[in-house]
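K.L.:
The data blocks that follow each hold one structure.
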Structure P
Amino acid sequence: MIDTHCHLNFNAFKNDYDEVIKKALDAGVNKIINVGTSIETSLRAVELAKEYENLYAIVGIHPHHADKVEGDWIKDIEKLAREEKVVAIGEVGIDYFSYKSNGIVDPKLQKEIFVKQIELSIRLKLPLQIHGRHASDDIIQILTEYRTSFQTPPGMFHCLAGNIDYLKRILGFGFYVGFDGNITYEGLAPGEDTKLSELVEYAPLDRIVVETDAPYLTPKPHRGSRNEPSYAIITASSIAKIKGVSFDEVDKVTTANAKAIFRI
């Protein structure tokens, strides 16, 4: 099992990341990809990848931080992206959801930062890990402009949400899709009109990867506590139940998918 999107590089794991990694390995999660959202957290992801054989890094600027970059930030990301165990550019994208901790960053600025990082991924021949929320039309429009230049496969959409039409368009571009612990929650996510379980059901298993987004999106029955990469097992079990296949099949196929995207 591979956790394709985790944040052990965040302060939530500052004091016990070593224990958390060992717990994940014991549970059967044998590779973890830590994802940056800023220069600082991208650097920390790279440091962890150097420290642990089974850890990898993705570097980039999250849309929430599009208004916080300084100086020649794209060169800083490029320098990090050239490190040996960096496997993608991310998490990058567009987010028009207003969070309590972070309002909506200027859409024009989000698009500019997204495009620069897409162009970097093309230049470095790295896949993308895309974060999108309530911005499907703008994301699709931008990806359409670059689709002939992407890697094969082009990458994955992290923590997919939206409707079936959006999912079809993403799959049409060749992207894989990641699902997290929130597929175990009841009801609809704020602002959405399609249950995550319906997206899981529609998406072909050979285009799905498992992720946790730890420390966020903790699956039931642990919801309300800090998420950890070991809980990828719970998410995979939920995918298996929704799709009516065995856990072993989900483990085998999603692991192969992650290896195809990130070449690990």
Structure Q
Amino acid sequence: MPTTLRLTRSGPSDVVARVTLARPEAHNAFDASVIAELAGAFAALAREDATTLRAVVLAGDGPSFCAGADIAWMRAAMQLDVEGNEQDAMAMADMFEIIDTCPVPVIARVHGAALGGGMGLCAVADLVIAESGAKFGFTETRLGILPAVIAPFVIAKIGESHARALFPGGRRFDALRAQRIGLVHEVVEGDEALDAAVDTAIADILASGPTAARAAKAIVREVRGLGHGSSKWHTARVIARQRTSPEAQEGFGAFTEKRRPAWDASSDDR
């Protein structure tokens, strides 16, 4: 059983998974155990089908979302040779990639500190909702290192210009700046509002077709780097398959009949 994570299920038929970092005394900082357990948890979630798992919430216990790397773990890494450090770094890079490629929409619930590797978690989440007092920062350079393994994911999220401005200096910044650069999508006041915003985001996903929501997430990644001609043909094939699916037939039927589709268990008509 995980010792650094708490895994719970909620929602109708338990279709929402909640992955909570559970090292509050260490501000949920990364060490080898956290990295391995996060990778294992998301790899397992990725294997569930669209009807049994429809959303994942990533959160942290205690005063912080994730304050970067554990100091004791980093101190031990300093004693490793280059090859040992490469293996350590690759384990972390693999973890971020597993979360990034998880087929299920991932919502990050961010409060307190999101520093260093915590910024990487924000970058690989699909929707990031932050409490207004949250603090962010690529603080690695203040320790004489750099935001390396998170860089591919962060740059894809905020762009090269913001990365070049923020990576070298390591300055911390607030949730509003994080929102302006595209790392955070919604900023709210207080923990109650944070939970309410997360619940609203979950409700939005559950109102969408289970396979459609996953396909909509996937298409962003699939067209990345494709030329115009390739992306045109790929997107045409994707929408053709989805339009002819039973899910799409149910969705259009529900719309014309002014009822909720079978997958939407909400109490209000949409």
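K.L.:
Where is relative contact order in percent (Cα under 8 Å, 6 or more apart) largest, in which of P, Q?
P.N.:
Once relative contact order in percent (Cα under 8 Å, 6 or more apart) is worked out for each structure, P has the highest.
K.L.:
Quick check on the output: -12500 is helix-only ellipticity at 222 nm (-39500 (n - 2.57) for each DSSP H run of 4 or more, over all residues; to 500), derived from one of P, Q. Which one produced it? All intermediate terms of the calculation are to be shown ahead of the outcome.
P.N.:
On the way: P: -12500; Q: -14500.
The read-out was computed on structure P.
K.L.:
64, 45, 36 is what came out when Cα extents along the principal axes in Å was calculated for one structure; which of P, Q is it?
P.N.:
Source structure for this number: Q.
K.L.:
Which one of P, Q has mean count of other Cβ atoms within 10 Å over residues 62-69, as calculated from the coordinates, equal to 23.2? Working shown, then result.
P.N.:
Values: P: 19.5; Q: 23.2.
Structure Q accounts for this read-out.
K.L.:
Consider the structures P, Q: one of them gives 3.6 for distance in nm of label points 7 Å out along Cα→Cβ at positions 46 and 206 as calculated from the coordinates. Say which.
P.N.:
The value was obtained from structure P.
K.L.:
If you rank structures P, Q by mean count of other Cβ atoms within 10 Å over residues 30-37, which sits at the top with the largest value?
P.N.:
Structure P gives the largest value of mean count of other Cβ atoms within 10 Å over residues 30-37 among P, Q.
Quick note: the coordinates plus some simple rules give every number you see, no bench work behind them. These figures come from a predicted structure and were not determined experimentally. Cβ atoms are built from the backbone, for glycine too; each structure is taken alone.
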